[in-house]
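Chemist: Once you scroll down, you'll see the structures, which are given as structure tokens.
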Structure P
Amino acid sequence: MLTWDSEIWGKLTGPYSSADNVPVLLQQLMQQYSQEVFDDLFQEHLFHQNTIYTATYAAMPFLAQIACSTSDAEVRKELFINGGIIEASRNECDEDPFPESWAELAEEAGSSVCTELYREYLEAIGKLKTLTKEVFSYAADPSIDDTEKRYILVADAAYRGSHSVANMLMTFMAGDEYVVVCPACAEDVFIWPDEDNPAEILQAYEHDPVFHTGQEAHVIAPVTSFADEEIRALAERAEAIGEQRLVRHLYYLAGETECPSCREKISVWPSLLGTFTM
């Protein structure tokens, strides 16, 4: 990990160009965790406007160390979730020794520095992944609401390398609507809960039901079991932490329907994830 006084911090980028505040805030967290300080660090410096920066990569080993050493389950959960959000936002096509987008940093700080920063980032992600069992056990408590459970599933998917699943869940965090693209006609298909049974049944619509009421609902034929490995893994994990609405909806998201625009058959899951494949 970088030392607090390393000159490399001054070469890293954040949302406001300089990353000088990042080591200051990290040092405060390492001394005594504060949710207020972490929120400032995460929202204003590491993940500002849903974007990650070279400073984000450099900060991750410190956050992983806090998460792995704390005895506070709530802190562990917070860092697990936010680390997963960062990992989900990373370009999954990045390869060793470091991301191509770091070319300017490599020129300024040296390739060896970039290689080490990226290696330490990946190592930190691995450490956070080892916390999955503990976080899932904590999240299974009924006091944890469904939104937090879904964020935990986002992080878990990211740590498992299922970036498209993680980003899909983040995009449709409320879990009450999804949008897929028909592979035949490229039109959007709106997946929406049935009015009479919203927790159980999903249906397909040609237009956004929020703005177009009274339109025809198209049946989605649910599956009875999951053939796709990714959706099966997600269902198992959703079941483990008690996100039952998502479990029930996944049978429909793994099913088939008719495109309301062109009437071609659609397999919902690949059409849903296709939007999030890098």
Structure Q
Amino acid sequence: MAASRPNQLFRNMAAKIAAIPMIVTALVVFVGGTLWTVAYSFTKSRLLPKWDLVGLDQYERLWGTRRWLVSIENLFIYGVCMLVLSLVIGFILAALLDQKIRYESAFRTILLYPFALSFIVTGLVWQWILNPEFGVQNIVRSLGFESFTFDPLYNAKIAIYGILIAGLWQGSGLIMVLMLAGLRGIDQEIWKASRVDGIPAWKTYVFIIIPMMRPVFVTTLVIIASGIVKVYDLVVAQTSGGPGIATEMPAKYVYDYMFGGQNLGQGFAASTMMLLAVAVVIIPWAMLEFGGRKRGT
């Protein structure tokens, strides 16, 4: 008589027991903290948390505040541009490096180097570069182009694009590496077959390679989107939300109200809205990734 297989629940018990502290910590710190934040967003907590319920007042005030609306608009502009441009730039750079060029390792290191810097450093560097007194504008004017103007961080209408430039400079290298890893996973026989059939390279990329890289694109989109929602350091380092409130972001709004304005209730409400934004990104990805995998099995 064959020995009965052990119950799945009791397999690898030592590993499961060792993981209990980590699981408890995650539940208490992350899940518990999240629920605590959501609960206190319905209170009028000021300097310290206070269980004094006011219903949806904090949310009504939040969506009636121009600063919050501007931050949402900026997040949308920054997010859409960052998603599209970083994917395009990263994929093009990866496709170029995938041609087995000379000094590929050196180019890959140079392009990835900005990602090793902190957002604060990146923001300060680009603040100097975009400064009209000693940045790009000053250099070009010193060459004789006196009418040249390039001061995005000092123009409220386009200041958010100055933040975008810094974000693209830092993040495109990571996207390039992810895309390059995906391209290197493509079977070389596909390229050989497309060349034999006389298919142009761009059609091979668009109709064959990119669809095969769907998991890479999905993962990359989630990474980019999660970084977009919580962008804070770049804004603080470059403009501190200025000129005026032209480059305000939700994460900065939360920080300012919770720690600067001593209005925890308003900060909790704003952070809850950010949580919903993250959930909008994560939940469809999880359903697509794990739900599709389960159906496949």
Structure R
Amino acid sequence: MTGGLAPVKRTAEEVYTALYKKVIERNEAYYRKFPEDVERVRKIAQYLDEKTPVLLPGGGEFTVERLLGIGLCMGMNGGLDLIHSTILKLAMDIDQFDFITRAAGSAFEGLVPFDTNPIYAVLHESIYTNGPGLASNWAAHRVGKTLSESEPGLSWLSSVPQALNSPSPNQQPLYFSGEMVYPAHFDCYPELKDMKETAELLAKYDDWPRLYDLDQLARNEVPVYAASYVEDMYVAADFARETAKAVRGTKVFETNVMYHGALRAKTEEVLGQLFKLRDDTLD
């Protein structure tokens, strides 16, 4: 396993509460690296809010929620730089032309794959509904709105106009979201619009079968070798450790110098460490 370990003992609410903390950390790192983007991101968001509807080349609507959704890239190697270059292009278009060019719009569209991978969006929260009686009920959005009461950078989850008109707007950055799917995404992505009703039904559905048999996992006889990343924005490291203890026979390579996409970015190093786990013997 090369992307952490699933939180087999946790609810969707617990997962997103943990993940938002890492998302906030990545936002803080982003704005430390690119402090001038505090104003740029706000300017783009203000433009989108005032000019609505702004259409993208693929036919989707360019909303504030969709803009800040490119934070999905923040947890990957080079993600901060990728977002920064995108923000630069969008801000330059608005400054020079007062509209977003096809080139910038097309590049932006490619950052979040909901149009090309709609099932990813529709079923994403369902991976945390471990058994009957549990409905995801847009957990990421609910948890984010609660956190926004104490975290101004997330205030747009409660009210976009309020977030854009907050005091000292140039000093308060708008935070990007992470691997979170919100109801608003089903209004601005063309391929998701026809699935909106289905997504609502799935969000309310609470008769899921149990995904994990903890008793069986505790008796597991299949060797498990996993890479887990302390700075992972998509899989909470604390919950990954919890899972490693719950699954018998699990060996973990844990590091704080790689990100979630390390298998692509540092293939040889990740696989080398996993093969070492296989070859080593614990007392």
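Chemist: Assuming 16.0 is Kirkwood radius over Cα pairs in Å, for residues 49-160 alone as calculated from a single structure, say which of P, Q, R it is. List each step's numbers first, then the result.
Modeler: Values: P: 14.7; Q: 18.5; R: 16.0.
The structure behind it is R.
Chemist: Given that FRET efficiency 1/(1 + (r/R0)^6) of positions 113 and 265 (r between Cβ atoms, R0 = 41 Å, to 0.05), derived from a single structure, equals 1.00, which label among P, Q, R identifies that structure? Please list the in-between numbers first.
Modeler: On the way: P: 0.20; Q: 0.45; R: 1.00.
Answer by label: R.
Chemist: A further question follows. Looking at structures P, Q, R, which one was semi-axes √(5λ) of the Cα gyration tensor in Å calculated from, given that it came out as 35, 22, 17?
Modeler: Values: P: 38, 21, 16; Q: 37, 36, 16; R: 35, 22, 17.
Source structure for this number: R.
Chemist: While we're looking at this one, here's another question. Between structures P, Q, R, where is percent of Cα pairs over 17 Å apart, for residues 153-208 alone highest? Don't skip to the answer; put the middle values down first.
Modeler: Details: P: 50; Q: 59; R: 54.
Once percent of Cα pairs over 17 Å apart, for residues 153-208 alone is worked out for each structure, Q has the highest.
We did not get these values from a lab; they are worked out from the coordinates using the rules stated. Remember, predicted model here, so these are calculated numbers, not experimental data. Cβ atoms are built from the backbone, for glycine too; each structure is taken alone.
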